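Visitor: Before anything else, here is the set of structures, which you'll find just below.
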Structure I
Amino acid sequence: MSRKINIAIFASGSGTNAQAILEYFKESNLVEVKCIYSNNPNAFVLQRARSYDKATFTFSKEEFYKTDKVFQHLRHNQIDLIVLAGFMWLVPEKLVEHFEIINIHPALLPSYGGKGMYGHHVHEAVLANQEKKSGITIHMVNKEYDKGEILLQELCPVLPEDTPDSLAERIHKLEHEHYPLTIEKIAQKLRFQGS
């Protein structure tokens, strides 16, 4: 497969991870970010996408779960890999069956995973339990929240004076550093398989 590996980024909010990915692959000969998908028409990630001249696609809950609209759009874009970057909904079975999908989680799974465990909720729980370490998990997506095969975990310390914000800042640094690298490795594997 000499063409680039096409990725779709799904995000629900601000999109700092999406921007880190867009920036990393800006000049890439391997990966093309084809489109940013969002379930939130007001998400700041859509503005970030436009600043990188990337197509965007928004959809409702109804369209995501009850129609083929998103599936057909992904197929039309010849998407090879779906990257979840702060996307809050459980991915429908049909997408899980037809696409390679990865996610990043701001904790060391299997701890602090599952429905409702995202962003500050995770960091608050980690601090409430007086954990000594936290980190990130990059994993494959399956039919359950945060239960797919783990691809990478990176650790950071939890400091006695930490707040959810200060912990989040360290976690974000890990995310922005390691998510693009993991995507690149998967893209290399996909290109090799297709060649």
Structure II
Amino acid sequence: MENTDTGILPYASVIVKLLQGAVYYEDKLWNELILNQIQIDRFFRQIGIELIVEEEDGYAFLRQKEDEEGKTIGLIRRMPLTYEQTLLCVLLREWMDEFEITDTETRNLYITHKQFRERIEMFFKEKSNQAKLLRNLDTLIKDMLNLDFLKKIEETPYPDERKYEVRRIIKSKITADKLFEFKQKLTDYESKL
């Protein structure tokens, strides 16, 4: 399996890309990942990392395995989310669920900046919390782009018309159990205000 001249695995570029983030079906390395999936998975399992491949949804990423005590080897950094980031993750995950139930014809969920803002406005009863979140919306959208839950599709000079794709990877990163946990934390946080 190794290139005997260099000692480098023939799918090393896929391994490096996975260590940097998710690989999607539109990436040039997707086919190489699928062809070498067993070997790549075997490579990562040796160091306590699991390769998650969702061929139907078109993405792959790495997840750390936890031992009995819930510890990992620490290769993949965990980042705690702020209240606002958590809220947006919940909104996006629920939006993806609604989309998959109601739109069986379209593969991808596309949203505009305006639709995002309107959805947030519906979520809040208290105007002060809503106003704070809307002031920070552009920053929070950047956070979602960095977390790879959104992909910018169309940049326009008119902010409301900016278009994003909600990435399906959000379903694996925020499972139904995680979604329930997030909602509980949001409820607890709101009750303390």
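Visitor: To which of I, II does the computed value 2.5 (distance in nm of label points 7 Å out along Cα→Cβ at positions 83 and 107) belong?
Guide: I
Visitor: For relative contact order in percent (Cα under 8 Å, 6 or more apart), which of I, II scores largest?
Guide: Looking at the calculated values, the largest one is I.
Visitor: Assign the value -12000, calculated as helix-only ellipticity at 222 nm (-39500 (n - 2.57) for each DSSP H run of 4 or more, over all residues; to 500), to the correct structure from I, II. Walk me through the numbers before you get to the answer.
Guide: Values: I: -12000; II: -15000.
Matching structure: I.
Visitor: Any idea which of I, II comes out highest on mean projected area of the Cα convex hull in nm²?
Guide: Across I, II, mean projected area of the Cα convex hull in nm² peaks for II.
None of the figures in this text is laboratory data; all of them are computed from the coordinates on show. Since this is a predicted model, take the numbers as computed values, not measurements. Cβ atoms are built from the backbone, for glycine too; each structure is taken alone.
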